[in-house]
1. Upon calculation of helix-only ellipticity at 222 nm (-39500 (n - 2.57) for each DSSP H run of 4 or more, over all residues; to 500) from the atomic coordinates, which of the structures I, II produces -8000?
2. I, II: which one has FRET efficiency 1/(1 + (r/R0)^6) of positions 80 and 96 (r between Cβ atoms, R0 = 30 Å, to 0.05), as calculated, at 1.00?
3. If semi-axes √(5λ) of the Cα gyration tensor in Å, for residues 72-119 alone is calculated from each of I, II, which structure is the one that comes out at 34, 9, 6?
4. With mean count of other Cβ atoms within 10 Å over residues 8-15 as the yardstick, tell me which of I, II scores highest.
5. Can you tell which of I, II yields 22 when relative contact order in percent (Cα under 8 Å, 6 or more apart) is derived from it?
6. Using Cα extents along the principal axes in Å as the calculated read-out, with 55, 30, 26 as its value, let me know the right label among I, II.
7. Which one of I, II has distance in nm of label points 7 Å out along Cα→Cβ at positions 88 and 128, as calculated from the coordinates, equal to 5.7?
Structure I
Amino acid sequence: MDLQQISDRLEIEDVLIRYTRAIDTGDWDRLDTVFTPDAAIDYTQSGGVEGTFPEVKAWLAEMLPLFPRRMHLLGQVEIAWEGDDAARVAAYFDNPMVMATPDGELIVEIGGVYHHDLVRTPDGWRSRRLVEELVWKRGL
């Protein structure tokens, strides 16, 4: 790995962290620093939607407040370089979420792999495609 790839790896990992922090905190506009405006996003394996970034961003803002507490854990980030300005990224995730119920709280949890296609833009690395691969779920 050369110095540019080390720098790119750190920037790409920062994109992944910005994504999970935006989701966990409900800072939906922070997602603008994660995705290209024309990005395609697919959450269908976990029961969500598939669409363009603006469509999915609106859906997230509407649906995720049903889970007032959310927390991601990322691991095993694999980057496959496709030239100097593109990369395919797979990152394991564990995502427990708390939902209020009439009897108290219910913890639901999903685990899987985020598959991102990233490109270098004038504003830094951005995801132009995200597919959430569901590997397991609990509490649903």
Structure II
Amino acid sequence: MSSALHAELGDALRRFIANVVLHNQKVAQELGLGASDSQFISLLQTHGPLTPGRLAELSGLTTGSVTGVLDRLEKGGYVRRERDPHDRRKVIVDLVPAAAARLAEHYREHGEQLAAVMARRSDEELAVILRFFDDLLAE
């Protein structure tokens, strides 16, 4: 790949990341959430119910900070904390479905745009893009 193409791809990735971060920040503000709050919701949407300890690992925040985020999210009706049915000493954090649906509306247009862009790509092209993102996330 040429250095010009590397530079162009790097620039496109920076613009994409900035767009996502700024949109997430706007949505968080509209909903009265902090940046970490909305990212915890994303983690729970991606991974399903998690323990507070696992949320700390995935987010890089301390367990004390995680507790504060979960307190705000629970108070706002976004998550619920429940005892693990297999180990009553553990707490599992899960999204409240109605809150997740409310949040999804703020991302509907982005989802529609993503679906339209993906529909213009072949399965082979999408497989290359997926490997690219997998490689980025594995680093």
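1. Answer by label: I.
2. II
3. I
4. Sorting by mean count of other Cβ atoms within 10 Å over residues 8-15 in descending order puts I first.
5. I
6. Matching structure: II.
7. II
Each value in this text was obtained by applying a stated rule to the coordinates, not by laboratory testing. These figures come from a predicted structure and were not determined experimentally. Cβ atoms are built from the backbone, for glycine too; each structure is taken alone.
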